[in-house]
Structure I
Amino acid sequence: MALSLQWNDTRLRKEAAVLPVRAALGASMIYHGLGKLKGEGPQQTGKFFNQVGIRPGKHFAVATGVAEAFAGFSAVLGLWTRPAALAVLVTQAVAIWKVHATKGYDITKGGFEYNLALMGIALALLIAGPGTLSAHEGIERLAEGRGLKKVRSRMHPGAFLRLVKLLK
């Protein structure tokens with residue numbers, strides 16, 4: 001009841017608009033991140049990384065896989081969304097620099113079109129944050145409390161609440 005009084009159609013549409021953005025980025029990053037981590041992924045990706053000058057290849061393949069999987073799961077859940085967006089921006093910038101830049105924009109020719117789209121989505125989430133319909137918002141509300149505790153915690157946030165707000 002209280003939530004419905006605070007929301008209007010415009011705000012609901014704006015908050016809901018972040019969900020498909022998070023889902024699209026999350027699904028892509030989970031897929032690519034786990035591909036680098038499971039089975040022969042670390043060895044194959046490590047070999048490729050060595051070929052393009054990213055050494056030690058296997059080490060950076062695992063690190064990239066962890067960063068991408070973290071970014072994907074974080075985006076889907078809406079938890080640590082801004083650090084996840086930074087991880088996407090870094091991994092995709094390196095991908096463009098080391099692999100795709102010389103091939104131009106066109107994705108069908110190995111270009112950076114897809115990487116740039118991922119970076120645009122990540123930048124939007126870096127600016128907007130996870131939105132109200134997110135796990136982060138739920139944790140933040142629990143940390144703030146209700147009633148007078150909420151007022152007090154907003155005036156003098158404890159270390160945990162400051163950390164939660166920082167990692168939004």
Structure II
Amino acid sequence: MALVSDNKDRTALAGLRFLVVDDHSYMIDVICEILRHYSAAETLRAESVDVALARISPRQTFDCIICDFNMKPVNGLKFLQIIRAGHRADIARDQKFVLLTGHGDMQVVKTAKALDVSGYVVKPVAADTFVKTVVRALATKVTLRPAGDYEHVPTQELARFQ
């Protein structure tokens with residue numbers, strides 16, 4: 001697949017490590033190709049949140065997690081909630097996290113913001129828009145609230161989108 005890009009800086013993501021989580025392998029391929037096009041040092045794949053959680057450890061950290069929203073049994077927002085609430089001591093609560101979704105629904109966006117998502121991209125993914133979102137997410141400090149605040153962000157009603 002050839003990438004058409006107006007972004008002249010093909011080194012925008014140089015030296016960075018990414019974990020790409022999606023239950024569709026084709027989408028993972030697309031995202032990983034974009035990341036490599038912009039010089040990402042490493043892209044690791046995960047076909048579910050469970051696989052992603054198994055890939056993360058104190059010795060295996062990532063500059064950014066890129067995750068699809070619409071996955072089962074655990075969706076991308078629930079994964080972000082797990083991270084922000086501190087349920088996994090081996091994952092920094094301020095982990096950079098970009099959410100991918102085919103839904104531009106305001107409830108999904110509001111929930112993502114309530115969970116302090118680092119970036120949000122609606123599919124289909126345009127390479128330049130995606131990279132700009134990732135670069136912006138990487139440059140923005142995540143200002144965390146107490147872990148318990150994230151526990152109370154309702155994610156159950158989002159099941160209608162899955």
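Read-outs throughout are calculated quantities, based only on the coordinates presented, and are distinct from any laboratory measurement. In this text the structure is predicted, and so the values were computed from the model without any measurement. Cβ atoms are built from the backbone, for glycine too; each structure is taken alone.
Kindly point out which one of I, II the value -23500 was derived from, the read-out being helix-only ellipticity at 222 nm (-39500 (n - 2.57) for each DSSP H run of 4 or more, over all residues; to 500).
Going label by label, the one that fits is I.
Here FRET efficiency 1/(1 + (r/R0)^6) of positions 54 and 150 (r between Cβ atoms, R0 = 41 Å, to 0.05) has been calculated and equals 0.30, so which of I, II was it run on?
Clearly, the read-out refers to I.
As an exercise: FRET efficiency 1/(1 + (r/R0)^6) of positions 14 and 102 (r between Cβ atoms, R0 = 25 Å, to 0.05), calculated from one structure in I, II, equals 0.05. Which structure is it?
That value comes from structure I.
Comparing mean count of other Cβ atoms within 10 Å over residues 46-53 across I, II, which structure shows the greatest value?
II
For P(r) over Cα pairs in 10 Å bins from 0, in percent, the calculated result is 10, 31, 30, 17, 9, 3, so let me know which of I, II that is.
Considering all the candidates, the number was obtained from I.
Given structures I, II, which gives the highest value for mean count of other Cβ atoms within 10 Å over residues 22-29?
I
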